[in-house]
Structure P
Amino acid sequence: MGSIAGFLTAGMVLSLAAVFLLLGPFIGSNATRENVRIGAVSAEICSLPWLAEAQGYFAQEGLNVTLTSCETGVEALSALRRGQVDFATSTEYTFVLQSFTEEELRILATLATGDFTQVVTKRSRRISQPSKLRGRRIGYPFGTHSDYYLARFLALHQISPEEITTVDLAPHAQLEALERGQVDALVTSDPYVGRITRRLGSNAVSWSLRDQSFYSLLLGRAANSSDTPGRLLRALLRAEEFLQSNPAEAREIITRALKSEDSEPPWENYEFSVRLPQPLLPVMEDEARWIMETGATFEKRLPNYLHFVNASPLRRVKPSAVTLIQ
């Protein structure tokens with residue numbers, strides 16, 4: 001009897017294996033995948049989600065991902081707060097600004113760092129050096145990381161905030177405002193830097209803010225029992241690996257996915273890596289202190305940003321990517 005039972009068990013295993021081989025292509029179909037919505041900034045610095053979707057990595061993790069194109073991290077975070085998306089990408093500054101009122105936000109990983117923001121003006125405005133920005137109108141989208149890094153840039157050049165006028169401008173409206181004389185200079189990020197400087201041609205003058213932001217963060221709500229964050233991160237790690245192994249091909253795929261107008265985005269300014277690094281915490285703390293000093297929040301105590309990090313999903317899929325000291 002024992003040998004017959006063993007034979008039947010082996011036969012059943014073989015049969016099940018055959019069934020899975022036959023059904024394998026259908027198991028990952030849209031009908032069986034989990035629906036996930038991500039608000040992703042449509043810029044090269046936020047390449048990994050777009051690359052993961054284009055390469056089918058999300059689908060291979062059993063996820064039916066809808067990427068909602070957002071102009072800024074502020075827009076993506078607003079969609080997350082309203083429940084229009086399940087995850088969002090943003091700079092660390094945008095997250096810090098929201099963290100004073102949105103205690104349920106959680107950082108799952110950083111996806112990229114880089115210098116991707118510049119002050120741009122026209123040579124005809126006679127702003128040949130940063131000191132000439134005194135008394136001028138500078139346009140940028142309020143509530144973004146440009147708040148903090150413009151303040152640092154002005155302080156570096158000994159310009160007080162009272163010596164300039166700031167104008168809230170959405171990225172898509174910046175070039176027209178500059179050309180019409182509504183502002184004298186812009187603080188703008190990729191991909192708009194390339195579009196604007198290309199349009200201005202030899203009339204363009206620009207300076208890097210040297211922001212080195214942790215852009216982009218992958219953000220979600222407070223942890224739950226779902227394994228969705230882990231599956232998202234596995235797909236993003238595969239996208240990172242593909243980009244590092246096949247940079248030229250990956251860049252072509254990203255350019256098509258983003259419908260980018262830039263023929264040569266400044267890839268050398270970006271570093272793509274799915275991780276949770278220790279330097280993220282002091283950067284956020286410095287930004288939080290600055291936000292409190294400017295009166296943008298009534299909070300007087302510095303948040304503990306370790307409480308805003310959900311490191312468990314990334315630690316499960318790639319332990320070496322988590323270097324936070326907890």
Structure Q
Amino acid sequence: MAANHYLLDTIQGVLEGTEWNASNQGTVLHLQHSTSPDLVGAVSVVPASIRETPIGTISDVIQVTTKLPPAISQFFKDDPKGVLLGNKVASTGALYAEDGEYYVGSRATIYEGEDVEVISLSVNFLVLAVCDGYESISQGLRILMGGEAPDHSALGGSAWTSAEIEDTHSKLLNICVCTSDGAGITAEFPLAPGAMSAAVGDQNTALFQIHTDVPHPHWGPGLFCSVEFPYCHPDSPVGLGKDDGALIEALNHLNRLEMHQHDRPPHYGAWCVGMRKNNPAYVTFLVNQCHHYRGMSSVPHNLAIWNFVRSKSADPFLRSAGFVPAD
């Protein structure tokens with residue numbers, strides 16, 4: 001635990017000079033936005049529900065939560081479908097409802113004996129979750145609902161290079177069907193023994209993609225990552241229709257579940273509606289400015305492995321929640 005108290009101290013130091021004021025209270029870093037005082041949050045160190053796992057001993061779980069201001073929370077209470085749209089433009093945190101309130105949340109699971117590179121990467125992601133998580137959703141949603149998007153033309157392209165993408169592609173070829181065009185990767189993660197590709201009729205693969213040419217409506221160029229599942233909910237035959245309550249609740253449950261103190265891949269992104277408009281997907285977006293952070297140049301590979309594991313663990317829940325193979 002002491003090591004992760006130091007981690008909170010480190011996060012607090014990095015947040016100095018940002019719009020977030022942080023106060024360290026031992027196992028919780030309390031947050032308040034300097035220009036929007038009703039926007040508050042926390043970085044909390046919490047014990048793992050089960051410490052011993054197949055890949056190591058969990059030291060602690062670190063949760064980042066931002067509580068939505070009352071007026072914005074009321075908007076989602078009045079129109080829960082807005083959560084589906086908001087999470088489509090998520091970056092490193094997911095919008096979710098719990099006990100009648102709305103939050104943006106992220107989570108890191110820290111294992112004993114992790115080296116400095118892994119810890120540094122966790123710090124970078126946790127700081128991004130504080131600074132970018134809420135703003136990505138709020139500003140992205142504002143633009144999607146009719147606001148004017150910033151002009152990103154002067155920013156150029158993604159900071160992630162074709163060499164970094166190709167390095168991830170070469171590693172993924174060892175575990176799944178995978179193609180690359182230099183600007184991105186498309187892979188199929190098997191969800192059942194023997195599954196290989198939808199191209200040969202398999203309905204048991206999740207579609208994983210990384211793009212350097214898909215900008216965020218608010219941030220502009222960066223790195224976009226998604227994993228789409230081949231299921232739809234029978235109560236939401238076309239998506240975002242009048243009968244999508246079950247889809248909303250299932251995705252909200254997945255985003256709440258990602259915050260739990262279990263042995264799970266890092267949660268820097270959001271469950272949302274996929275390309276079929278009634279299938280589940282998980283998305284992450286990283287802004288260009290974070291590319292120079294320690295370890296971020298090789299993060300496409302991390303995102304691929306995290307989502308490979310996520311696809312395996314989410315598949316049983318999706319089936320039990322009533323999702324069925326899409327036509």
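Below are the figures for this structure:
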{"item": "Computed 25 for relative contact order in percent (Cα under 8 Å, 6 or more apart) - originating structure among P, Q", "result": "P"}
{"item": "Structure (P, Q) behind the derived value 20.7 of mean projected area of the Cα convex hull in nm²", "result": "P"}
{"item": "Computed 104 for volume of the Cα convex hull per residue in Å³, for residues 268-315 alone - originating structure among P, Q", "result": "P"}
{"item": "When mean count of other Cβ atoms within 10 Å over residues 52-59 is computed for each of P, Q, the largest belongs to", "result": "P"}
{"item": "Structure responsible for 2.7, with distance in nm of label points 7 Å out along Cα→Cβ at positions 148 and 172 calculated and labels P, Q on offer", "result": "P"}
{"item": "Ranking P, Q by mean count of other Cβ atoms within 10 Å over residues 244-251, the structure that comes out highest", "result": "Q"}
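Every number here is computed from the coordinates shown, using simple stated rules; none is lab data. A quick note: this is a predicted structure, and the numbers were derived from the prediction, not measured. Cβ atoms are built from the backbone, for glycine too; each structure is taken alone.
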